[in-house]
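Below, each structure is written out as structure tokens.
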Structure 1
Amino acid sequence: MGTGRLIAGLIAAMAVATPARAEPPCIGSAAEGGTVAAVQDGRTLTLADGREVRLAGIEAPADNAALRTLVSGRSVRLEGTGEDRYGRLIAYAYLPDDAEPVQAALLAAGQARVSARVGAKSCADALLAAEKAARAAGRGRWPDPNFAPLGSQNLTMIAAARGHFALIEGRVLSVRESGATIYVNFGRRWTRDFSVIIPKRSRGSFAAAGIDIKALEGRRIRVRGTIEQRSGPIVQAIAPEQIELIG
């Protein structure tokens, strides 16, 4: 995508992603902001004082020129959610006077996907809505089959994405429980077909978010997370925002 089209797309996305609201949807602990001196990758900023910031709540390709276009040389205020093992601040970043975080603008432009763990429901809802609108409109990277959701029966592409974040969607064949785990199965052969595994201790948080895990049987859903290989390919779902009902 050319720079001009990218900038125009981001401006349009900011308009879509910034409805009037009294409170920002994604908050944490107020952290010292600063000027963005460099963009290291699709979700890592270096501030002028040398601090590194990882954008919370999204997964983005490393070659994300959209982020560079959006924030380079600009001041950001930060809502911190913690630190990663490298000591980088994990935060939601806001441009001056914006009611929505930079993350929402990237999602609305189709340049990022919502991560497996977001946190507060208000934040998860806002980010998922921005992603959904971009996906439905085919904006940004969504036409790329490596970015779009994988079909649960496409075991070749699921295997190729092992160890990486992905979106997978399909119809649930069965829901079974064994020990401390709930298995949401998309095929009959557990040694080959894709499954979502949910710790039983997480059942309450899913129910509070309006997701009855047992009632997923026969429903079309979309799940997000890192693909692992156990007996067959799986995604472990701990947070309710990892599962969306789509039919």
Structure 2
Amino acid sequence: MNLKTNLKNILFLDIETVPEFEHWSELSEEQQELFAKKTQYQRKEEFTPAAFYDRAGIWAEFGKIVCISVGYFTEVSKAKKLRITSFFGDDEVKILTDFKELLNTHFSQQYKVLCAHNGKEFDFPFMARRMIVHKIELPQKLNLFGKKPWEVPHLDTLELWKFGDYKHYTSLKLLTSILGIPSPKDDIDGSEVAQVYYQEKNMDRIVKYCEKDTIAVAQVLLRFNNEALLNEADITSV
């Protein structure tokens, strides 16, 4: 593809989300009614709203972020080096404000961009919506109001892979498989995150999963440029 963006100017990321409350019964009657209406098209007649609630984490109105993992290249010459860090826990406000601080401190320049798989449909708007819910002023990298399409500072590996075919969806797991990249889905997948968070209470497992996805996005972009993949020695978690 020969993307012209310098790898050092890209912040790779992935988020993990869960339903805002563990149980359907914790929602108010109004929230239950609104969830039923919001999900009616997806549920059809197959599921009741209560039975469908375990999927609430995919909607910013009924979910919350429990982990944001980011990666950025510190070396891009002969031997590329990727640094990974994560913001995670039960306090979504802290996760979002810490992430915003990273953006404002290190990635606020106009030429720097965010990159995620399906980020334009999920990760970027989800983070922006949750910031608004918590009355956090949007960082410029997530505030798209008034921007022309070519001014949006976002890269999306799914969009790049589509090559203009907007009917086409390819999961990160499928993309890494066909491109010969180590799979990030060797433990859990997105549908299991809520169970791991609420029932197992295993935050470390979620963070590792989120970081693997972030690394995979960086690897995909390298493959798009026909560059050598990273190995374990090239990746540092901090």
**Request:** Work out the source of 21.9 here, i.e. which of 1, 2 gives that when mean count of other Cβ atoms within 10 Å over residues 127-134 is computed.
**Result:** 1
**Asked** Of the structures labelled 1, 2, which one yields 33, 19, 17 when semi-axes √(5λ) of the Cα gyration tensor in Å is computed from its coordinates?
**Response** 1
**Item:** Which of 1, 2 yields -9500 [helix-only ellipticity at 222 nm (-39500 (n - 2.57) for each DSSP H run of 4 or more, over all residues; to 500), calculated]
**Value:** 2
**Highest-scoring label, criterion being relative contact order in percent (Cα under 8 Å, 6 or more apart), among 1, 2** = 2
**Prompt:** Who wins on distance in nm of label points 7 Å out along Cα→Cβ at positions 119 and 223 among 1, 2, i.e. which is largest?
**Reply:** 1
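Read the figures in this text as sums done on the coordinates, not as results from a lab. Small disclaimer: the values here were computed from a predicted structure and weren't measured. Cβ atoms are built from the backbone, for glycine too; each structure is taken alone.
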